[in-house]
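Just so you know, all these numbers are worked out from the coordinates, no wet-lab data involved. Since this is a predicted model, take the numbers as computed values, not measurements. Cβ atoms are built from the backbone, for glycine too; each structure is taken alone.
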Structure I
Amino acid sequence: MSINLKGEWCIRLYGAPGELKEERKGTNVITDVGKSFVAEFLDSAATAAATFTMRYCAIGTDGTAENANNTALGTELARQTGVVTNAANAIYRVEATFASGLGTGAIVEYGVFSSSTGGTLFNRDVEATINKGANDTLIVSTDITVG
C-alpha cells in the first residue's frame, strides 16, 4: 500500500477596505524533503507529536517552476505562522495572512515550511503574479490531501 500526497493552493488578495481584488488557485509539487519530513513525523509521532511544525507559509517573487528537488523558495519575501486544520477526509490545511506592509511585491511563489526561518520546505507552488500593495492583505492556504 502506498500513500500519495497532493497539494493545492488558494491565494486571495484583499484591498484596504476589504474587497477581494484577485484570487488564484493552483496545484504544487510535494518536495522530496517534504515527503521525508512526513516519514520522519510518522516515525516520531508516538513519542513526540509536538515536533510536527509544518505550519509556516512563505511567499516570494521567483517564478522558476516548482520541482521536487526544491528546498527553499527562490526569493522569499515573508513568512507567517499558519493556522492548521484537518479540513476533512484526510486533508491537512494551512492558512496564513500577510497583512498590510508584510510581503509587499510581485508575488508568484508559495511554500509551507517546518520552521519560522529555514526549515524543511514541504511544498512549493508558482502561479501568475499577484501584485501585493503596501495596504493590501494576502491570505494564502494550501490543502494537502493524503490518499
Structure II
Amino acid sequence: MFSLIYLPIETTYSLLTQVYNIPIPRDELQECSQLRDKWSALMLNADRVRKLLLQERRQQLEQELDKQVKSFVVEVIRFRNAFDVEGPNIPDLAPLEAVKRLKDFQAQYKIMHRRKQTLNSISTLFSLHPKPFPELDKTGEVSLEFESLV
C-alpha cells in the first residue's frame, strides 16, 4: 500500500538515469534511495504518536465524543420534529412545495447521516458501541418513501 507513494518516484528516477541517461545530482539520488526508509520511519512515528495521544488523552477525547453524541441526539430530534411539522407530508400542501421541502429535508438528512457515520467511526476507534439514531434512520426512510411517490 505504501509502495504506491514512493514506487512511482523510484521508477521515475530509475528511468531518468538508466534509460534516458539524464544526470541527476548525487544528493537527489541519495534522497530518492532513502525514501522507503524515511517513509517507513515516518509511518512508525505517526503510529507511535497516535497511540500515545490516545493513551494520554483518551478520557478527554471520549468525554468530547460523548458531548458530541448528546448534542447530535438533540439535533436529530429537532430534525425529526421539523420533518413532521414542516416536511413534505403536510396536508393540503401544493405538490411543488412538497417536492421543494422533500429536497430540502433530504439535503439536511445527507449532512446529518454523514455526521452520524463520523460519530460512529470515532466510537469504533475507541472500541465503543456506536449510538443508534433511530429517528434519523426513520426520517431517511420516510423521505425515500415520499421520493418514490413524486
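Quick notes on this structure:
- Given 20 for relative contact order in percent (Cα under 8 Å, 6 or more apart), calculated: source structure among I, II: II
- For 1.00 (FRET efficiency 1/(1 + (r/R0)^6) of positions 31 and 55 (r between Cβ atoms, R0 = 30 Å, to 0.05), calculated) the corresponding structure among I, II: I
- Computing distance in nm of label points 7 Å out along Cα→Cβ at positions 79 and 103 across structures I, II gives 1.3 for structure I.
- Test item: log10 I(q)/I(0) by the Debye sum over Cα atoms at q = 0.13 Å⁻¹, for residues 15-94 alone calculated as -0.71, pick one of I, II: II
- Structure from which -28000 was derived, helix-only ellipticity at 222 nm (-39500 (n - 2.57) for each DSSP H run of 4 or more, over all residues; to 500), options I, II: II
- Between structures I, II, the calculation of volume of the Cα convex hull per residue in Å³, for residues 63-118 alone yields its largest number for I.
- If log10 I(q)/I(0) by the Debye sum over Cα atoms at q = 0.13, 0.20 Å⁻¹ is computed and equals -0.76, -1.15, the structure in I, II: II
- Which entry (I, II) yields the derived value 7.3 for distance in nm of label points 7 Å out along Cα→Cβ at positions 23 and 135: II
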